[in-house]
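What follows are several structures.
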Structure 1
Amino acid sequence: MLKKQLFIGGEWIEGSNFKELTSPYSGETIAVIPFASEEDVDKAIKAAVGVKKTLKKMPAFQRAEILENVVKLIEENREACARIIAEEAAKPIQTARGEVARTIMTYKFASEEARRLPNEMINMDAAPGGEGRVAYAVREPAGVVAAITPFNFPMNLVAHKLGPAFAAGNPVILKPASQTPLSSYFVAELFDKAGLPKGALNVLTGRGSVVGEALVTDPRINVVTFTGSPEVGIEIKRKAGLKKVTLELGSNSAVIIDQGVSLDDIVDRLVLGAFAYQGQVCISLQRIFVHESRKKELVEKMTAKVQELVLGHPLDETTDLSALISPLDRKRVMEWIKEAVGSGATVAVGGKSKDNMVEPTILVDVDPSANVSCKEVFGPVVMVNSFSNWQQAIEMVNDSEFGLQAGVYTKDISKAFMASEELEVGGVMINDIPTFRVDHMPYGGVKNSGSGREGIKYAIEEMTEMKLVSFKK
């Protein structure tokens with residue numbers, strides 16, 4: 001049986017406590033994972049602090065080359081990476097391969113950004129008293145980064161933490177999700193081979209109450225970047241003090257569909273956005289608001305497409321959806337479906353579960369106060385409600401504690417601009433689903449969806465400090 005070790009200071013360290021890692025699909029044990037203690041966290045922080053000056057003084061081209069080396073190593077191990085993701089996260093293998101491709105692109109962007117950190121000249125004589133001075137502002141690494149990542153994209157969301165951190169010259173302590181640590185340990189091996197200085201990357205698995213708590217509260221940590229639930233994110237923000245904090249939290253992303261839109265052209269995108277990786281995506285399409293004249297047609301077309309989806313083993317090439325990440329999540333999703341039906345919703349398709357899998361489910365006419373409407377399902381469930389006018393649709397989308405991304409389908413450019421201005425979200429996708437993301441764009445939300453932005457260039461800004469240098473002639 002595969003038994004993993006902690007990665008601290010460039011060395012593999014035996015843990016004192018271990019826990020079996022089981023497959024979300026079969027329940028079989030796939031590895032034994034170490035649980036870090038507070039002493040292990042302290043060792044990792046000391047290792048990261050010890051390499052801060054080395055990384056800060058490392059030329060940009062060398063940091064870029066290390067990231068380029070990682071790109072090559074992942075490319076050489078594409079299938080191995082995909083299988084790790086599929087096994088530990090129950091992500092269908094085709095979807096896992098897509099994540100690996102995105103991970104490669106994320107590190108490519110990071111290597112490019114390492115070579116063009118944004119420094120600028122300041123025209124000091126623009127103000128009285130500034131004559132005879134030359135000044136410039138530089139971006140310097142903020143220091144030790146604590147990266148806490150979720151299970152749903154165990155390689156690419158890790159890349160969104162490690163890539164910008166190393167591009168900027170920061171060491172990292174990575175705490176991956178308890179269900180998906182194997183991806184992070186594999187990536188640590190690749191960075192070690194790529195020439196990253198020892199101590200620049202440390203990987204600690206274990207309980208959030210031990211590892212996460214220690215990282216967030218320790219004064220030697222300079223930056224905390226977290227992707228996960230709003231409840232945990234709010235606690236991190238409260239405990240982090242003056243540390244720089246980036247939070248990418250939850251959502252119940254919505255799309256508005258105008259009456260003049262061709263449903264045949266968008267139905268495949270809607271089904272993909274709602275059910276890719278069992279809906280366990282931060283920007284998964286959860287709420288659909290369609291003009292009342294098109295609701296019946298849309299539900300019929302989506303239902304027909306959903307009935308073609310295949311549930312099964314994540315390593316089966318034909319599988320579209322597999323198991324949810326845990327039995328507790330399956331139970332919660334089924335309870336929320338039942339609650340929605342109890343408050344008047346209709347199940348157009350799905351609504352049942354088998355083993356740890358939930359059928360892709362479309363709910364129609366959902367009460368806005370139901371959990372599947374106002375909370376984050378993080379499961380294969382989408383609701384379809386109707387609107388009569390455009391302003392009403394925008395208000396329906398905004399009636400949420402979340403605001404990550406939203407989609408808008410319309411042929412009316414004035415409606416598109418109106419939506420772009422009035423939707424309370426971090427990103428508006430015109431004529432696409434809210435689930436769209438490429439890895440260099442600014443990505444993040446408002447309200448309970450978080451603060452700060454990812455996307456390599458923008459994450460680097462979150463992980464650096466600006467220093468002004470002024471010369472008097």
Structure 2
Amino acid sequence: MLYIGVDLGTSAVKLLLMDGKGQIKKIVSREYPLYFPQPGWSEQQPEDWYTQTMEGIRELLLDTDKSQVAGISFGGQMHGLVTLDEQDHVIRPAILWNDGRSFEETDYLNEVIGKEKLSEYTANIAFAGFTAPKILWMKKHEPENFRRIAKIMLPKDYLAYRLTGSFCTEVSDASGTLLLDVKKRQWSQQMLQICSVTEKMLPRVYESYEVVGTLRAETAKELGLSGAVKVIAGAGDNAAAAVGTGTVGDSRCNLSLGTSGTIFVSSKSFGVDEHNALHSFGHADGHYHLMGCMLSAASCNKWWEEQILKTTDFAGEQSKIRRLGENRVFYLPYLMGERSPHNDPRARALFLGMSMDTTREDMTQAVLEGVAFALRDSLEVARSLGNHISSSRICGGGAKSPLWRRIIANVMNLKLELLENEEGPALGAAMLAAVGCGEYPDVASAAENLVKVAGTVEPEPELVQKYEERYQKFREIYPAVKALYQTLEA
């Protein structure tokens with residue numbers, strides 16, 4: 001049988017067709033606009049997601065025996081606020097994960113309601129990207145729209161609703177709303193009251209591998225598919241990517257080096273660090289995970305190379321870097337503020353340590369190292385909770401750089417495992433569809449059978465020691481400049 005994985009990203013939807021043995025038959029991608037109506041705002045039209053997904057599925061299935069398609073599932077950008085009225089009309093453009101307008105509402109939740117209460121209710125504290133602060137922003141700034149809300153959903157769940165009519169979500173994505181009691185895997189009544197929403201306005205919560213429905217008759221006809229095709233709940237993009245890299249079970253780790261950067265640690269037991277520096281979310285395998293998310297990872301290198309150096313020859317710039325672990329220049333990678341572990345939307349990037357003999361190569365190396373150091377900040381929090389992490393899978397566009405992989409392996413003192421198929425959330429979504437359709441008994445079995453390691457990058461003891469000394473210096477920089485960020489913003 002065949003399974004479709006839909007990765008609803010921020011700039012495009014990526015669709016993947018996989019057979020039951022994990023062979024990828026075809027991949028297509030279709031872009032849609034991203035809107036910035038004011039500085040710090042980020043929005044999209046949900047109708048664009050649906051239109052491009054439908055077109056993408058048609059393209060994906062050209063010259064394919066459509067009778068073999070058994071299931072569809074999703075990975076998707078998290079935290080976005082999609083609101084529908086009583087007639088199922090979208091009320092306003094979706095407010096996305098990287099939208100920073102709700103900083104006042106975030107401060108209210110963390111400082112007035114209190115971080116301890118939030119952690120008790122949801123296992124997390126408020127971040128500007130989360131959904132609950134967006135709801136409060138809408139209540140304050142768009143009260144007429146707020147009063148029209150009949151349904152609140154997340155981006156990928158809007159697709160599931162359009163395809164099936166099922167008003168649904170699942171644990172991994174719902175965890176990032178700040179409305180879910182993560183430990184109990186159900187909506188938090190306290191948070192609903194704080195945000196002035198009712199449980200009726202929120203979707204039913206499924207496990208990521210559960211079937212939420214079948215295709216609507218008219219949708220199946222439009223796509224040329226059977227009405228018996230199952231739609232499986234799916235997962236937030238990071239949890240779906242973790243499934244696609246086999247990061248399931250206990251103390252398994254995945255590093256994602258995309259536009260943003262994440263460290264993802266799967267766990268069979270629920271856990272929260274005392275400062276809520278990491279997100280504590282439900283995982284797509286039926287258990288839990290810790291996740292540290294930095295807002296600017298590979299995008300730091302893209303910014304440096306394209307905007308500052310005016311080049312797209314990333315490999316050429318990196319080829320001149322020779323002296324790892326000895327760079328005197330530091331870089332803080334906070335171009336858009338930072339989430340984990342600092343939770344500081346006012347933070348900004350900076351270079352420190354330049355002198356008259358600083359070279360172009362030193363600056364490029366500092367950018368790569370700064371991202372690695374910032375990811376290690378989150379790794380250290382995960383380790384403090386008793387997770388014994390000695391190796392990690394690695395994925396994302398930045399991970400295609402051999403130099404960057406080597407830096408990360410030595411900064412973190414981790415063996416990095418490179419995968420045969422690195423297709424991120426789309427592959428994980430297709431695997432969840434296979435589990436939901438009974439091809440595999442559970443997510444762990446699917447990962448064991450379908451995810452293959454193609455190579456490794458080993459840490460080098462001498463370089464590990466050099467980077468340990470550099471990292472300890474890096475850790476001192478943010479606390480020293482933190483107060484300046486608020487002054488600069490004012």
Structure 3
Amino acid sequence: MSSPVGLPFLSFIKLDRDASSPIYIQVAQQIINAIQRGHLLIGSKLPGTRGLSDILQIHRKTVTAVYAELEAQGWVEVRPNKGTFVINPSGGSLPSEILITPTSLAKYPEKVGYLFNQSNILDSPFEYSQCRYGFNDGIPDIRLTQMQNLSSIYSATMKRKSTRRKLGAYNQEGSEYFKAQLSAYLNLSRGLHITQENVLITRSTEMSLYIISQLLINSGDLVLVGELSFFSANMVFQKAGARILTIPIDDQGIQVDYIRNNFDPTSIRLIYITPHHHYPTTVTLSAERRIELLQLANEYGFVIIEDDYDYDFQYEQSAVMPLASADTQGMVIYIGAFGKSLAPGFRTGFVVAPHDLMCEMRKYLGIIDRQGDIIIEQALGEMIEEGDIHRHLKKSLKIYRERRDLFCELLIHFLPDVVSFKKPTGGLALWTEWSVPFSLLKFANGCIHDDLFIPKTLLYQNAKVTAMRLGFGHLNDSEMEQSVAILKSRYDKMI
């Protein structure tokens with residue numbers, strides 16, 4: 001049985017003497033709440049009226065009224081010559097023998113008391129580690145971001161009266177200024193012919209794909225992806241009920257003729273591609289196959305989702321234009337990430353599509369991202385208009401090109417005749433194929449002991465291939481050399 005001595009009543013009873021509610025009601029309600037939350041256990045003895053009045057600095061008659069109210073509601077029982085005890089209101093009076101081991105309610109439930117839908121499809125594939133070194137699937141180096149410049153732009157945007165006025169209302173449509181600047185930027189850099197009415201601003205590529213899948217995919221619809229493809233996209237499509245089948249990949253990208261020869265094109269709902277640098281192999285879809293794929297989509301009416309996830313990171317002078325730039329029938333939905341070279345908080349996703357689809361997509365955006373991020377969008381728009389994005393990309397691309405070249409040299413030096421690859425024309429990752437089949441999962445687990453982390457999402461192994469997608473963009477020269485040296489050391493121990 002709990003003693004009333006030392007019970008922290010002042011920690012859960014706060015009186016508002018200016019409130020319209022009487023003091024005794026305030027105290028009674030807060031004691032009930034304390035019982036429900038387990039601060040006062042069933043079987044606990046409450047202080048006498050004089051004791052509680054001293055603790056709370058209220059009149060003794062007020063405490064008498066409190067206990068009368070609690071007894072009337074069934075929360076306490078007043079036992080003559082023994083005191084006032086907390087009882088279970090649903091269990092009637094306290095038994096003659098007071099509970100020796102009361103049950104605490106001061107613990108949040110571990111499980112819900114109802115049924116809900118669970119999904120294995122959406123089990124997170126992402127892993128984290130405290131290793132000193134690590135590979136990823138190709139992300140920029142945050143250390144190259146001009147944080148002071150970004151902070152200045154953000155701060156200046158926040159201080160403008162025009163921006164503060166916009167913050168007072170929901171804005172699911174996004175910043176019209178940013179959309180205008182972004183559409184102009186995409187027209188200039190990608191050869192598109194769009195206006196801001198063709199642009200939807202999202203938080204990420206995954207959000208873009210989720211909205212698209214809600215509009216286009218019904219249960220059982222056939223979706224085609226590369227034989228090796230982006231796992232997050234596949235998760236989104238499967239969750240929407242799609243039936244996913246694969247298309248073989250070679251050094252010219254997806255094999256478009258395989259689609260015509262092995263599928264009834266009229267049964268295909270959509271095809272998801274990453275043509276600029278196929279994920280994960282980094283190969284570029286050839287111009288001939290781009291034309292063939294567009295013709296096939298126009299002929300049979302399936303949708304092409306073109307994910308240009310790393311278009312900004314290209315090291316050759318002659319860039320291949322997106323399929324969307326040659327789409328005249330409205331069969332391509334073009335998605336990407338803007339500001340990927342900046343700090344993560346300054347990045348945003350976008351979708352480009354004809355106006356009628358865009359109208360429907362904005363309805364879904366209004367449900368899942370009604371507020372948007374008007375400040376970031378305004379700041380990004382200014383970075384485009386002032387040319388800051390172009391200058392930052394030009395400077396960082398020189399560094400990333402040098403890192404790509406060094407990474408290739410290190411692989412050749414440390415792992416000759418073991419790892420084969422083709423130097424990519426862009427992007428921040430290499431597709432590496434290993435000449436000797438071995439357990440990549442065991443290899444990655446061993447690297448952890450050497451302070452090198454290789455996530456499972458970078459490992460691609462089946463009967464045909466033993467390969468890894470290794471991102472280099474986030475590593476400086478020293479980190480890159482140490483990481484490749486660990487790969488060599490661990491490989492020698494396994495083989």
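Between structures 1, 2, 3, the greatest calculated value of volume of the Cα convex hull per residue in Å³, for residues 180-387 alone is seen in 2. Could you figure out which one of 1, 2, 3 the value 4.3 for distance in nm of label points 7 Å out along Cα→Cβ at positions 276 and 420 was computed from? Comparing all candidates, it corresponds to 2.
A value of 14.6 for mean count of other Cβ atoms within 10 Å over residues 12-19, calculated from one of 1, 2, 3, originates in structure 1.
Tell me which structure, out of 1, 2, 3, gives 11.6 once Kirkwood radius over Cα pairs in Å, for residues 228-267 alone is calculated. Answer for the origin of the read-out: 3.
Kindly point out which one of 1, 2, 3 the value 4.1 was derived from, the read-out being distance in nm of label points 7 Å out along Cα→Cβ at positions 244 and 380.
Working: 1: 4.1; 2: 3.1; 3: 2.5.
Source structure for this number: 1.
Of structures 1, 2, 3, which gives 29 when percent of Cα pairs over 37 Å apart is computed from the coordinates? Traced to structure 1.
Taken together, the values in this text are just the output of simple stated rules run on the coordinates, not laboratory data. Because the structure is predicted, anything quoted here is derived from the model rather than measured. Cβ atoms are built from the backbone, for glycine too; each structure is taken alone.
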